[in-house]
Structure I
Amino acid sequence: MSDTDEGGLFRLGEFEVDIIVHGFPGKSVCHGSLGFSAITLIRRGDRIALLDVGSFGQRFLLQEQLAARGLTPGDVTDVLLTHSHYDHSVNWTLFKHANIVIGRDELAWSLEQPWGETVVPELYVEALDKWPTLRRVDDGDEVFPGITAHMAPGHTPGSLVFVLDGGERDIVFSGDACKNRAELLSRAADMTYDDDATRASIDDIWALWSRRPGSILAPGHDLPMVLENGEPRYLGKREAAIRAWYGEDLNQTTVISLLPGAV
């Protein structure tokens, strides 16, 4: 498509949308949650938004990606959070002067979760609840010029999907309401509190995605996609690997690819 390059940069109407960290559709086998979630930079006029802000493991990567685009955290005017889980929300503290958006129901649910037992970052949501630039939003609210929030319960009770109106086509940011292509096609999800709610939300995501030809779906843990003859086609190139010290000094490393068919 003419509106994308290999790095995940899209221009739709007045928007420039740059997926600066691609999500990865995988889970760690032995070492707990992987948490490789997508982070997207959105520009429109003099406003600069981040849609989800990643985990501690992505903190320096996020700052590096901003710097590579001539930006600092202070340049970000808006932070849009799909839900409260640590791998999507923890780094809101880098953007303490920005407008910070989260679903009203999501934040209320997050504040009720027992400490130390879930992937909700307890102290971070407690601080966010009192933050002066916080905006709690509801279904149908405009959260940024040209971007609306849609309730999509299932992964969490208050998960949001954000829809960017690009004129002739949209971008649907599904967050973890539909994390990857496998969930999209199967209409079932890993990590959900309610299977029926998840299925209904994925049906709604399909409807939002397919209402305009050429629209893009950007999941929370996968590459962006377009529909071709009713089937999702990936945009961009997946990269994922681990560097390990298996040798006898720090200069000797082994790179292990996480891509299909890699040896």
Structure II
Amino acid sequence: MIDLEVLERHLTTKWVGRDRLLLEQTDSTNNYAKNPPRELINGSLILANYQLNGRGQSGKSWFGDAHKNLYFSIFTKPLKTEGLFLLSLISAHSVVESIRSYQFAHPLMNQIKIKWPNDVYIGEHKIAGILTENIFHGGFLKGSVIGTGWNIDQDHFPHNLQHRASSLRLLFAKDWVREELLARYLNYFEYYYSLWETEPLELVKALNTHLLGYNTSVRIVVDGLQVPGRFTCLGVDTRGYLRVLNKEKEVDTFTYEQIRIHPV
């Protein structure tokens, strides 16, 4: 289980991760957060050593061994409903910033990117995925659950995942301390979440710096269909929509469900 003393030593947050539910295993930390045994507060952290049925975007499963990675969800009570998808990008961005904050010399350190809409890649390999789910009652937003699966010390993957999934340990051949990584993530998450509430324009400027394909030529798939031609990715806006520049120099805007981008 996570060593709370080590976590506390590196944690500087005021509210994110201060309330915690630590689990040996659960089907999904997101499911647990949506049906908790007690009331959660803004910033509650649900952390498991193992997920029996971890989930990603579009119902995809998440593979990972126990005691090697990070599986967690953060419960929040947003003060607004605009730009809720940015919460997924905040989580992905916090993963990127946490790794980059070590600042050690390695060529892959410059290849850590957010792959639209909700994954973190290092080069050609996925190392983290995010699933955000919003809880509504009677048409009112009661909470948002941001779940993250992050491969830290995973040393093997099923054959069908070996060419596109990896872990920090495999890519950097370095010993990583899960508690320290989690604390750095939570510190960054609180900072960028506060930007989302108060200065969303500053937030999206930060997010776009790590978005794979930003300000470059990309091909796009809209509603499952390849769109002919090349577009320029203009990044995400404060509503959480992705913008691309078409050949007529007009800006097209899409929700995260609609569009996938592929750098040329």
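Quick rundown of the values:
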quantity	calculated
For distance in nm of label points 7 Å out along Cα→Cβ at positions 97 and 185 computed as 4.6, the structure of I, II it came from	I
Relative contact order in percent (Cα under 8 Å, 6 or more apart) derived as 15 - corresponding label from I, II	I
Identity of the structure behind 2.6 (criterion: distance in nm of label points 7 Å out along Cα→Cβ at positions 177 and 233, calculated), options I, II	I
Value 25, 23, 21, calculated as semi-axes √(5λ) of the Cα gyration tensor in Å, assigned to which of I, II	I
With distance in nm of label points 7 Å out along Cα→Cβ at positions 33 and 65 derived as 2.6, matching label from I, II	II
Given -7500 for helix-only ellipticity at 222 nm (-39500 (n - 2.57) for each DSSP H run of 4 or more, over all residues; to 500), calculated: source structure among I, II	II
With Rg and Dmax of the Cα atoms in Å, for residues 9-48 alone derived as 14.6, 45, matching label from I, II	I
Distance in nm of label points 7 Å out along Cα→Cβ at positions 113 and 201 - highest-scoring structure of I, II	II
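All of the numbers you see were taken from the coordinates with simple rules; none came from a lab. Note that the coordinates shown come from a computational prediction; the quantities given were computed from them, not determined experimentally. Cβ atoms are built from the backbone, for glycine too; each structure is taken alone.
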